1. If mean count of other Cβ atoms within 10 Å over residues 21-28 comes out at 16.0 when worked out from the coordinates, which of P, Q was used?
2. When semi-axes √(5λ) of the Cα gyration tensor in Å is computed for each of P, Q, which one produces 21, 15, 10?
3. Determine which structure produced the value -15500 for helix-only ellipticity at 222 nm (-39500 (n - 2.57) for each DSSP H run of 4 or more, over all residues; to 500), calculated from the coordinates; the candidates are P, Q.
4. Quick check on the output: 1.5 is distance in nm of label points 7 Å out along Cα→Cβ at positions 13 and 29, derived from one of P, Q. Which one produced it?
5. Given that relative contact order in percent (Cα under 8 Å, 6 or more apart), derived from a single structure, equals 30, which label among P, Q identifies that structure?
Structure P
Amino acid sequence: MKAPGTSQDLLTGPQVMACLQIGRSAVDDLLRNRQLASITLGRARRIPTHAFTDFIRARLDQESAC
């Protein structure tokens, strides 16, 4: 069992970009608009994996409601 708060629980911007196949400015917009939660560690911004999966679920729910 991995310890909570390890680097495996956090994603970088480029990792999110790769997973969603979107550009940096799109990820920045999601973070700025607080659609995707993040934390700041020093000068680095990281996205908790649970926030990423919550974002995906919310988007799927929005799509299925239409």
Structure Q
Amino acid sequence: MKETLRIKGMSCGHCVKAVEKALSEVSGVEKVQVDLGSGTATVDSSGPLDMAEVRRKIEKAGYELV
């Protein structure tokens, strides 16, 4: 499954890496691609994402899921 998430608070390459790392820790996530310009992350997963877990990981990294 592919899902695009809006992430608020990213401003640099370090932010991209932090969000990629946080999302890659979510169970079922196989691939993460973050686009700093659009403020989005595209996630490929083996099944439906647990959005509560996604939100926790993003917030723990210091960003906001919009």
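Each value in this text was obtained by applying a stated rule to the coordinates, not by laboratory testing. Here the structure is a predicted model, which means the values were calculated and not measured. Cβ atoms are built from the backbone, for glycine too; each structure is taken alone.
1. Numbers: P: 12.4; Q: 16.0.
Going label by label, the one that fits is Q.
2. Values: P: 21, 15, 10; Q: 17, 12, 10.
For semi-axes √(5λ) of the Cα gyration tensor in Å, the value 21, 15, 10 is produced by structure P.
3. Details: P: -15500; Q: -10000.
Clearly, the read-out refers to P.
4. Numbers: P: 1.5; Q: 2.1.
This figure was derived from P.
5. Details: P: 30; Q: 44.
Computing relative contact order in percent (Cα under 8 Å, 6 or more apart) on every structure in P, Q gives 30 only for P.
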